[in-house]
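What follows is a group of structures, each given as structure tokens.
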Structure I
Amino acid sequence: MLPGNIKYIIFDMDGTLLDSLSVWADSDREFITGFGCEYDPAHSKTMKTMHFDSACEYLVREFSLPLSPEETGRKILEIVEERYLGPVPLKDGAYDFIRSAAERGIKMCVATSNRKKLASDALRAKGILDLMEFVITSDEVGCGKESPEIFLKAAEKLGGEPSATAVFEDSLHAVISAKSAGFFVVGMFDKTYAEEFESIKKHADMALTSFEELLK
């Protein structure tokens, strides 16, 4: 269980609530190789630390693409959207934990580097959007999660102080960022970046391999 003083929760989406990181890696591969370029998983790992618009700019620059960042973004979203609204599942225990937290009066939101419409549509398809107060994106804040700004903005909108707010994240850089701002940080395991989990455990206040651990 979370500490009793936690009244607010900020969830990352990809790799934390949704088992979706492999979708992005597969989409990156499909997009990059479609231009005759060689894909390396390191490309996806680099983009994972960026907000969406910055990732599109990175792709155009890295591969000298004959597209604008905006065109790149549209093409990538075309690849991922159908998968998000269909086969991408919630992480084990996520729905039950969120439902339980809502019943206890905990206010929740999602802070993501994904696009807002895609994130909202995906959360709605999984039946949890209505349990969130709002979705906030890195694009709206103007920086990625290497800065705690998105977490601070989310906490402000929720009405809570960082000390009373838990941040659930699967990315090492985001865990470190949220912790630096005084949040209670829960590090979540994701198989796509499993090599980061040992470091996540060192920086987070709590580390979980599944939401089911919080339901016991």
Structure II
Amino acid sequence: MTAAVLHYLHDPRCGWCYAAEALASTAAALPLSLRLHGGGLFPPGPLPQAMREHIRVADARIAALSGQVFDAAYLDGLLADPQANFGSRPAIAAVLAAEAIDPAAALPMLQALQHAHYRRGLHIADMDVQAGLAASLGLDRTDFEAARAKALQGAVDAHIAQTRRRMAGWGLQGFPSFVLEHDGREQVVPHQDCYGSPGTFAARIGALLAARRG
């Protein structure tokens, strides 16, 4: 029997992926392998005013459902800044760089980026911000910068394209999404009713694994 893999399709700039932080952390503690796939939700550059207002409304709903914190530095600073770069590509490159140095650092890097974005209002596309986050996770700055530069040379684009192909193959249209792979079979794991209840999500995965073993 092969080891189970939970595929986590995410985007560092996705508010609903921030809402799923506890779900991903809980899943990572289960007897399975958690693999991250960044999807490139936002193109490079600033967001139109209408999109920023849409995100603000969604963030309020996310906070109510999940309990996640959206600080004033983000709401009144970063999100209100018409020139802020919300592109996903640099943040996904940072996750890939952390993963290249230490596979176990991928999820902590994603979550560090989310906290920097939503709680501290930092520009997470910035190299110095990313390097500081990497250092906070115990990663060597020189190693991180080299891995990030390599990712930005093309690996991040190939990764995003592969994520999009996976989503199409699984019939998925949004982030976050979770797919359980076990013994050659793949199954989408519903999670929308689990925000704020990571134990429910863990129990659901456990039940799916138990059913496969049975």
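Looking at structures I, II, which one was mean count of other Cβ atoms within 10 Å over residues 30-37 calculated from, given that it came out as 16.8? Among I, II, the structure yielding 16.8 for mean count of other Cβ atoms within 10 Å over residues 30-37 is II.
With mean count of other Cβ atoms within 10 Å over residues 46-53 as the yardstick, tell me which of I, II scores highest. Provide the component values of the computation, followed by the final result.
Values: I: 19.2; II: 12.9.
That would be structure I.
Computing relative contact order in percent (Cα under 8 Å, 6 or more apart) across structures I, II gives 26 for structure I.
Out of I, II, choose the structure whose coordinates give helix-only ellipticity at 222 nm (-39500 (n - 2.57) for each DSSP H run of 4 or more, over all residues; to 500) equal to -15500 when calculated. Walk me through the intermediate numbers first.
Working: I: -13500; II: -15500.
Only structure II yields this read-out.
No lab work stands behind these numbers, since they all come straight from the coordinates. Not measured: the values here are computed from a predicted model. Cβ atoms are built from the backbone, for glycine too; each structure is taken alone.
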